[in-house]
1. Quick check: 28, 26, 11 is what I get for semi-axes √(5λ) of the Cα gyration tensor in Å, for residues 84-195 alone, calculated from one of I, II, III. Which structure matches?
2. If mean count of other Cβ atoms within 10 Å over residues 92-99 comes out at 20.4 when worked out from the coordinates, which of I, II, III was used?
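The numbers here are math on the coordinates, done by the rules we state, and not lab data. Computed from a predicted structure; not experimentally measured. Cβ atoms are built from the backbone, for glycine too; each structure is taken alone.
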Structure I
Amino acid sequence: MYDIIIVGAGPSGMTAAIYACIARKKVLILEKSVYGGQIVNAHKIKNYPGFEEISGYEFANKLYSQVKNFNPEIKFEEVIEIKSNEDVKEVITSKGNYIAKSVIIATGSKNRKLNLKNEDELLGKGVSYCATCDGTFYKDKVVAITGGGNSAIDDALYLSDIVKKIYVIYRQKDFKFESINLDKLKAKNNVEFILNSNIVDIKGNDKLESISVKENDTNEEKDIKVDGLFIAIGHIPVSSMCKNIVETDDSGYIIAMENCKTNVEGIFASGDVRVKDIRQLTTACSDGTTAALNALKYISKKVTNK
């Protein structure tokens with residue numbers, strides 16, 4: 001039996017592992033794909049204390065190396081379900097079952113899709129969810145980006161320095177925020193804004209050829225030839241493995257307040273997967289610390305009460 005099973009090896013999960021291992025607990029980290037989470041896609045990190053500038057990929061590698069030095073058990077397996085049987089928690093993966101005294105869910109979030117025909121088929125063939133990962137492939141080419149949040153604007157500004165032309169497509173008539181990067185983007189000569197519009201079709205066979213955009217008021221559609229399409233419309237929580245046991249909101253985010261405790265004793269949620277106002281690298285790591293320390297208190301209390 002493990003003391004703590006941590007589901008997810010992003011910054012929040014890995015921070016939790018460090019604290020749990022320092023307390024000399026038996027820790028298992030379960031990760032579906034690769035360590036690092038969404039931060040590996042960050043081109044540059046400039047707002048994390050201690051680093052003037054570091055890439056997301058480098059940050060993830062440094063954190064993972066630090067975690068490995070504490071010798072937790074790490075398995076790359078997809079978690080299918082989490083169960084709670086009084087004092088024992090069971091985590092079921094694609095390869096086996098594991099039991100622990102407590103569980104920390106740090107599964108983060110994933111890219112929200114447009115859910116259009118050809119979106120999946122053309123992924124990596126013109127369609128991308130990561131401008132900093134794939135932007136350099138489109139040097140001096142024509143691309144489009146859809147989304148109206150800060151991340152979409154930041155991505156568009158980054159791409160504008162690489163591509164020949166970029167279309168910024170947003171479903172609202174105007175942006176609901178002001179930022180330095182938005183002002184910079186509006187001043188660019190190779191940027192064209194298409195507002196109050198939605199992408200309704202993605203066209204291409206072996207590679208992306210064009211997109212169809214519909215204007216909301218007139219329903220007028222037009223085809224735009226592009227070499228690349230970047231989708232930046234937000235994220236959705238990765239919480240399907242625990243929806244039947246912990247409380248979530250309507251969007252699927254786990255309801256766990258600042259103490260990272262869920263409605264189930266001994267199960268904690270940290271990072272982007274939980275309900276919270278601010279989702280940043282620093283807050284993810286903070287959650288990992290909080291979840292681990294509260295898990296340790298939970299385990300200690302159970303031992304004391306026996």
Structure II
Amino acid sequence: MKTIRWGMIGCGEVTEMKSGPGFYRSDRSVLLGVTNRTLDKAYSYARRHGVPRVYPDVSDMLADPEIDAVYIAVPPVVHRALTLRAAAAGKHVYVEKPMAMNHVECQEMMAACAHSGVRLYVAFYRRAMPRFVQVKEWIDENALGAVCSVSVLHLQKPAPQELSPDTLPWRVRGEISGGGKFVDMGAHVLDTLIWWFGPITEAHGVAGNRRGLYAVEDTVTACWRHTGGVSGAGSWCYAGDGEADRIIIAGTRGRIEFPFFSDAPLRIHREGGTEEVHIPNPAHAQQPLIQSVVDELCGLRASPCDVHAAALVSAVMDAILAGA
């Protein structure tokens with residue numbers, strides 16, 4: 001049976017538990033090598049995770065004929081450039097979200113991979129996490145009747161490092177991330193909703209910066225519509241003192257309520273009463289999606305990854321933030 005041999009570009013925090021182990025713990029998958037801008041960090045990662053090869057730079061990794069696919073685990077500002085280089089080298093690509101700095105870059109990435117005959121995947125890993133699969137099953141089996149609307153609320157206090165311009169993380173530096181925490185975290189929500197309800201055909205929003213801690217948006221309010229008629233509304237605030245995380249899906253015969261960013265119980269309310277379902281998150285959050293990608297590359301089954309949906313997420317965020 002074929003084994004997919006991965007090279008990983010970037011050894012940041014997300015790779016320690018969420019993603020990296022998924023590449024060597026999945027069946028028919030091996031993490032063959034890593035590289036990082038700071039090479040000492042790559043050697044440390046390789047030693048701690050049992051990775052056999054460390055490459056001095058990206059070019060060395062892409063020149064290795066034993067590498068089948070690369071995982072791009074660096075900020076969005078370089079997603080496009082690295083994807084184009086990997087595609088030109090004939091490597092499949094699994095890139096972190098958001099897919100790129102904007103929708104135009106997403107289109108260029110898809111075109112380059114199509115031209116080179118390689119596959120492009122985006123790490124919207126909730127498409128394979130069991131709790132989100134359960135919600136999709138309820139929707140698909142009409143457990144709520146016809147779904148009418150979905151509402152999103154995410155409130156989060158500023159992190160300590162966001163309180164000083166000297167310690168700002170890259171996620172709130174627009175020149176690196178393409179936006180603020182809405183772009184970083186809201187992208188996951190929008191992709192999941194597209195997976196559940198179909199493409200978003202129109203989106204509108206207002207965005208602003210209320211706290212003045214950094215230059216990009218810290219408050220966003222948006223509304224949108226999916227192809228099947230489901231309407232959506234969301235509010236994201238990363239400037240206040242409160243904390244909240246809630247999704248409500250309303251249908252003609254019931255509703256589902258749950259937090260998006262934790263594994264607290266799902267609650268489905270129907271005429272017969274309320275049912276709570278607790279589905280813990282995997283130890284390595286991205287592993288189920290990584291396994292599906294490996295399986296698809298091995299010709300075993302289709303992955304729920306949808307690069308066109310991932311690009312649409314960027315287009316929707318571009319539209320919502322257009323007036324910011």
Structure III
Amino acid sequence: MNAPPQVSVVMSVYNGADRLVNTLNSILSQEGVDVEFIVVNDGSTDETPSILRRYAEKDNRLTIIDQTNRGLTRSLIRGCKEARGEFIARQDAGDISLPERLQKEVDFLVSHPEVVLVSCGTRFVDPQGECVHEVMQSEDEAREGLGRHTLAEIRGPSSHGATMFRRRVYEKAGGYRSQFHVAQDLDLWTRLVEHGEHAALQEILIVAELSPDSISSTKRALQISTAVLILECARGRNNGGDETSLLKKVETLGVHRARNNKRFKRADFFYFLGSCTAYENKDRAHGYFRESLKNNPLHIKALFRYLKTAF
């Protein structure tokens with residue numbers, strides 16, 4: 001077997017053909033690091049499998065794992081299990097890692113052995129590529145944020161795909177846990193920082209496209225409910241308690257049923273975009289709330305925010 005790479009980039013994709021090429025190129029063009037790119041094809045029915053095969057034929061750094069659809073968490077568990085690198089970097093399908101992202105995160109982890117998790121800033125864009133907002137943590141926020149165990153105070157990395165962590169610590173902490181259908185990133189981060197520090201690079205090094213199908217816009221309520229239980233777990237671990245009953249509660253949240261009506265889904269999505277931009281760009285937020293109402297005129301929250309941003 002070949003010598004292990006320095007970094008294993010792990011990604012799951014389900015029917016992501018329309019944005020997959022740019023994502024693949026953004027990772028395979030990274031310089032300054034020895035990388036393997038593990039992509040779990042989670043039962044895609046579009047052109048995703050053929051695109052992945054075409055790239056794998058040209059670049060042996062790309063490893064494809066095909067499976068029936070099992071969801072993001074189980075896909076990440078499988079992908080990370082195959083990882084051989086000293087470090088594991090996350091990448092989400094559709095996102096773009098900017099040049100030097102991997103090298104800068106690796107260099108930081110190498111030079112700061114006390115850090116187990118490093119992240120960078122994220123630029124969030126809408127489907128037209130317009131910047132919705134940018135998220136970048138300060139050094140203090142990164143160091144202290146994941147140690148705060150209330151929903152109002154906790155502060156995690158800018159995005160799931162902005163992170164890189166030490167593989168040995170990932171394994172020691174127990175990795176991703178299958179009980180968490182959403183917020184699996186927060187659950188992992190709170191356990192990683194029990195073994196070391198989180199640090200944030202003061203640069204935007206990844207671009208994440210928001211879409212009507214993104215978890216943040218379609219499963220927000222479930223994310224919050226799950227996050228509450230994650231923080232209960234963290235407080236319990238700190239006090240030497242057992243997580244078994246809390247993990248069962250996570251499972252009893254059940255499978256979240258997102259809206260099937262496309263117009264309602266788009267209405268929720270544009271309301272989410274408007275909420276993200278309301279304090280930074282009032283005019284753009286007003287436009288997003290207007291789009292929300294076009295798709296669902298009875299969206300009361302969107303109507304309220306639309307009127308509020310009109311003045």
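1. Numbers: I: 39, 18, 13; II: 28, 26, 11; III: 21, 18, 15.
Matching structure: II.
2. III
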